[in-house]
Structure 1
Amino acid sequence: MVGQCGLKCASASEVASPVLFLGEYEHTLDQKQRLAIPSELRDVFDPKVHGEAFIAAPGANGSLWLWPEKTFAQLSHSLGGSLVGDPSMQDFERHVFSQAARVPLDNAGRIRIPDRLLQKFGLAGSIMVLGVRDHLELTEPGAWKREQERVQPDAADLWRRARQALAATQRPTA
């Protein structure tokens with residue numbers, strides 16, 4: 001079934017179970033601009049459950065994010081229709097969906113990221129592949145090192161803020 005977003009959607013019986021991507025890996029684009037998805041990440045990705053491809057799309061932090069195809073479709077459908085939507089949602093949808101691309105895994109576990117996305121996100125040569133719970137993030141190794149250096153001194157504060165945000169989502173609403 002094809003949904004309003006144009007992606008193939010899962011029926012209720014095909015809803016993807018959650019995936020948990022973890023770790024950081026440095027990989028290199030090959031001569032054909034293909035990126036090998038690390039085997040540890042492919043091991044938790046089931047094409048029958050999560051789809052046969054990733055959706056590459058701009059992430060909230062300025063990195064290129066890779067979502068399992070069925071997860072991305074579920075998230076897009078949770079946004080509702082855009083026929084008479086909120087203007088800020090329309091801006092968000094235009095930004096994300098127009099720049100997104102379906103990137104299938106080949107038999108060797110590689111994806112071919114479109115040149116336009118590689119250029120937009122400054123990705124060439126060596127790339128950090130980060131497992132971030134339900135998606136992967138692709139970033140330049142130097143940028144990842146700077147991010148780690150920036151965040152590391154505040155690790156205790158990051159945990160405190162995450163606990164507060166989680167507690168806020170679990171509070172009963174009136």
Structure 2
Amino acid sequence: MEKRSPRLGFESSQKGRHLVPLPPPVTDLDTLKSHPALARLLSWNASTVQAAKFDRDELTIWVDKAGVREACAILRDDANCPFNYLADLTCVDWYPAEPRFEVVYHLLSIPTKERVRLKARLDGTSPALESVTSVWPAANFYEREVFDLFGVRFTGHPNLRRIMMPDDWEGHPLRKDYPVEGYR
């Protein structure tokens with residue numbers, strides 16, 4: 001029987017291995033505007049792009065909530081940056097900060113093997129956003145999940161109803177102000 005090392009595959013020569021520090025994220029729009037996705041959105045409507053960050057080889061673009069559907073359609077249809085796959089759609093609750101919610105779209109370009117993340121900030125009083133099911137039909141269940149668990153409404157959604165919790169459930173369980181033991 002082969003003798004195994006407790007280091008689980010690490011060679012003893014790797015003991016002195018040092019970690020390389022990560023470069024700081026780039027947040028300057030002028031520096032990042034050469035990226036095809038950001039350049040396309042800026043040429044379409046520069047006022048829609050609120051901010052951008054390039055960190056760990058991924059681009060994050062914050063867009064105005066009024067332009068989310070159009071931004072998604074532009075990135076899907078552009079020949080230079082065809083982000084043709086909606087990998088995920090989720091939400092983050094930043095309670096008690098305002099704007100409270102961030103709806104996050106993870107897009108993938110299969111031809112270029114590149115990812116981009118679109119984020120839209122929403123206030124906590126009436127979080128609503130235009131549905132992207134007309135751009136990506138697969139967003140249907142993602143949007144229903146965000147509605148069910150966070151309470152974000154998607155206008156123009158074909159079937160916006162609860163998907164995980166019972167229809168008579170009170171509240172939205174992934175909100176940070178939701179009671180730990182639920183409503184009684």
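None of the figures in this text is laboratory data; all of them are computed from the coordinates on show. Only a predicted model underlies this, so the values are computations on that prediction, with no experimental measurement involved. Cβ atoms are built from the backbone, for glycine too; each structure is taken alone.
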Value 29 of relative contact order in percent (Cα under 8 Å, 6 or more apart) was derived from the coordinates of, among 1, 2, structure 1
Structures 1, 2 compared on distance in nm of label points 7 Å out along Cα→Cβ at positions 139 and 163: the greatest is 1
Across 1, 2, distance in nm of label points 7 Å out along Cα→Cβ at positions 51 and 155 reaches its greatest value in structure 1
Kirkwood radius over Cα pairs in Å, for residues 35-114 alone: greatest across 1, 2 for structure 1
When FRET efficiency 1/(1 + (r/R0)^6) of positions 19 and 107 (r between Cβ atoms, R0 = 30 Å, to 0.05) is calculated for structures 1, 2, the one with the largest value is 1
Calculated from one of 1, 2, helix-only ellipticity at 222 nm (-39500 (n - 2.57) for each DSSP H run of 4 or more, over all residues; to 500) reads -10500, and the structure in question is 1
If you rank structures 1, 2 by mean count of other Cβ atoms within 10 Å over residues 99-106, the highest one is 2
